[in-house]
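Just below sit the structures, each encoded as structure tokens.
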Structure P
Amino acid sequence: MNDGPAAAIRHILVVCEGNHCRAPMAEALLRSLLPPDITVESAGLSALVGAPADPEAQRLMADIGLDISAHVGRQLTYDMTAAADLILVMDQSQKGWCGQLFPSSIGRIFLLGHWQPPASREIQDPFGRDPEAFRIALEAIRQSVSDWPPHLTTKQRSA
């Protein structure tokens, strides 16, 4: 298995199922940790197109000082995957699905939890569940997101 993404990451695409809970939270967290010259966007494999982020996701993010109220769900497209240097997904199923839909993106698709221990790499979907499920998902996302910046910025400086 590849250790991590290639150098010169300038455009990151975060993907989840509906682009309603996990990806919007991860997008905002990544954006807050990365330099402004790295673009971070999100989309969904079966997006709730045009829908705002889940109210519970918005509340949790506001509690940590990040506003995702302007988020609008987007459907994943070929153009989005082609523009991305790195595509981060929430679970192995999504990784496989992205690779099947967009074969040219294989090699740029990684789990958001790639750097986590194997048992913690996949992030469960809290959609339609209680606030505790959202809190657990956000904590997993926060841990996973915090692992990425050193790998991205170090590789860029050495490129």
Structure Q
Amino acid sequence: MMILFALLGALVIASAIGVVALRHPIHSALCLVLNLVGVAALYAMLDAHFLSAVQIIVYAGAIMVLVLFVIMLLNIKVEQPHRRGIILTLLATLAGVCFLGILAPLFYRGLRGFTDHSSKIEGTVEAFGELLFTRYLFPFEAASVLIMVAIVGAVMIGKRHQQGGSK
């Protein structure tokens, strides 16, 4: 069971790297779908079946369909690599490795306290819904408004480029 968990973890990490490393936007979005499905499988292995189902239905289903729709609506072209982009990519990779080197000991120290498996946290959908729509209502609604504004902005930018290019 632990081997399958490690393999799924490696798949999730590899697909996350594919999201940012691939040049073609459709390929990057498909890597994101693979990442979201892998995370859902990890949730299922941890007996968080509700989160697994929500991950598949909401993120891998609805959100990714929306993302692919916006990508196809904007008709994004593949970028050709140039020298400045390669240098920035190398600098970003170096910064990411340094950041991971700083965070790894902190994660290890934080996870040492979770070795006792006797105390399992139980939660219900009712408790989750109550927290979401009482204590976290504003951040939940703010995120939905932010996503909608980003989509409208992307469509407006795409329409402006189409109108300007056809004249």
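General observations
- Source structure (of P, Q) for log10 I(q)/I(0) by the Debye sum over Cα atoms at q = 0.21, 0.27, 0.28, 0.34 Å⁻¹, for residues 89-128 alone, computed value -0.74, -0.88, -0.90, -1.01: Q
- Structure from which 19 was derived, relative contact order in percent (Cα under 8 Å, 6 or more apart), options P, Q: Q
- Taking distance in nm of label points 7 Å out along Cα→Cβ at positions 17 and 73 as the criterion, the top-ranked structure out of P, Q is Q, with the highest value.
- Answer label among P, Q for the case where P(r) over Cα pairs in 10 Å bins from 0, in percent, for residues 49-96 alone, calculated from the coordinates, equals 22, 36, 38, 3: P
- Structures P, Q were shown, and mean count of other Cβ atoms within 10 Å over residues 9-16 at 23.6 was computed from P.
- Structure (P, Q) behind the derived value -25500 of helix-only ellipticity at 222 nm (-39500 (n - 2.57) for each DSSP H run of 4 or more, over all residues; to 500): Q
- Structure (P, Q) behind the derived value 107 of volume of the Cα convex hull per residue in Å³: P
Taken together, the values in this text are just the output of simple stated rules run on the coordinates, not laboratory data. Since the structure is predicted, the reported quantities are computational estimates derived from the model, not experimental observations. Cβ atoms are built from the backbone, for glycine too; each structure is taken alone.
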